[in-house]
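Just so it is clear, none of the values below were taken in a lab; they were calculated from the coordinates. Just so we're clear, the structure is a prediction, and the values are computed from it rather than from any experiment. Cβ atoms are built from the backbone, for glycine too; each structure is taken alone.
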Structure P
Amino acid sequence: MDDVNEFDEETFLRDHFESSEFRGRLESPSSTQTILNRTCGDQVTLDLLIENNVIRGAGFDAQGCMISQAAASILCEFIHDKPVDQLKQFDAPSMLRQIRIPLSPRRMQCGLLAFQALKQMLFSLDDPQADSTTAGNI
């Protein structure tokens with residue numbers, strides 16, 4: 001990787017960390033999921049507004065490292081206006097590619113925290129017994 005690309009990728013991550021576009025809870029979400037990384041203490045709460053099986057709104061609240069917070073912003077931007085069925089096929093390697101920088105195995109947990117919340121919410125939509133507001137740990 002050359003210095004220019006590395007700078008661009010770090011700037012991309014920092015810009016998402018500092019961005020307020022998706023930071024904050026939605027007023028009336030369709031679904032909410034909170035995930036805690038017990039290893040490092042990072043926590044992400046992801047809110048989704050789903051209309052006609054399409055993500056029409058996304059917001060998050062996060063405490064923790066720059067990677068977990070930036071990844072939550074990156075995820076919200078990526079999923080906006082995407083169909084739920086398409087996002088059910090979205091996998092962890094694809095999420096890590098969205099982050100644009102290589103992460104160590106330990107930091108991958110940080111980068112995938114909001115992704116884990118998303119996946120739990122999407123698959124709970126198929127379960128009529130599932131609560132739309134849940135919490136989990138990794």
Structure Q
Amino acid sequence: MENKRVENYTRNPYYEQVVSAGLTFLNIPEKIRVQIKQFINRLSTWDCQIAALAQPCPYDENIYELYVDPAVPDMEIGEMLAHELIHIEQMANGRLDLRPADKGFVIWEGKERTATPYSRNFPWEQEAYKRMGTLWRDIRKSIRKK
């Protein structure tokens with residue numbers, strides 16, 4: 001599946017299907033591109049295991065990198081990808097800026113917020129957890145029709 005908005009650097013075409021559908025459902029602007037990559041080593045950050053992670057590309061503000069742990073089965077990764085797509089939407093809309101995260105904070109809706117240690121209670125995380133189930137259902141239905 002070739003899609004100029006999604007560059008899949010993994011060997012799993014399922015990731016591309018999920019991400020492409022998610023970009024459409026979230027109405028993320030056409031100029032935004034996502035590069036799907038796999039973790040080289042299992043990533044452990046903020047004292048928790050990470051199965052998927054979205055971050056801005058350091059050299060292009062219209063590209064987001066989505067890292068996936070290939071050890072996670074497809075049956076489980078879909079909802080995690082939906083969660084990360086919501087973070088991409090937050091970043092693309094200017095509500096979330098992760099670029100200063102290495103300094104221990106992020107910018108959320110124009111205000112500096114602590115980013116360590118990781119917490120599901122961060123407002124950007126609460127929003128992603130709240131919306132990911134619905135997005136994942138929409139993506140699944142879309143993929144099944146194809």
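Assuming 23 is relative contact order in percent (Cα under 8 Å, 6 or more apart) as calculated from a single structure, say which of P, Q it is.
Source structure for this number: Q.
Computing distance in nm of label points 7 Å out along Cα→Cβ at positions 39 and 119 for each of P, Q, which one ends up highest?
Sorting by distance in nm of label points 7 Å out along Cα→Cβ at positions 39 and 119 in descending order puts Q first.
When mean count of other Cβ atoms within 10 Å over residues 79-86 is calculated for each of the structures P, Q, which structure yields the highest value?
The structure with the largest value is Q.
Assuming 0.9 is distance in nm of label points 7 Å out along Cα→Cβ at positions 55 and 87 as calculated from a single structure, say which of P, Q it is.
Q
Among P, Q, considering only mean count of other Cβ atoms within 10 Å over residues 15-22, which has the greatest calculated value?
Top value of mean count of other Cβ atoms within 10 Å over residues 15-22, among P, Q, belongs to structure Q.
If P(r) over Cα pairs in 10 Å bins from 0, in percent, for residues 71-110 alone is computed to be 29, 37, 28, 6, which of P, Q is the source?
Structure of origin is Q.
Suppose you compute log10 I(q)/I(0) by the Debye sum over Cα atoms at q = 0.17 Å⁻¹ for every structure in P, Q: which one lands on -0.96?
It must be structure Q, since only it matches.
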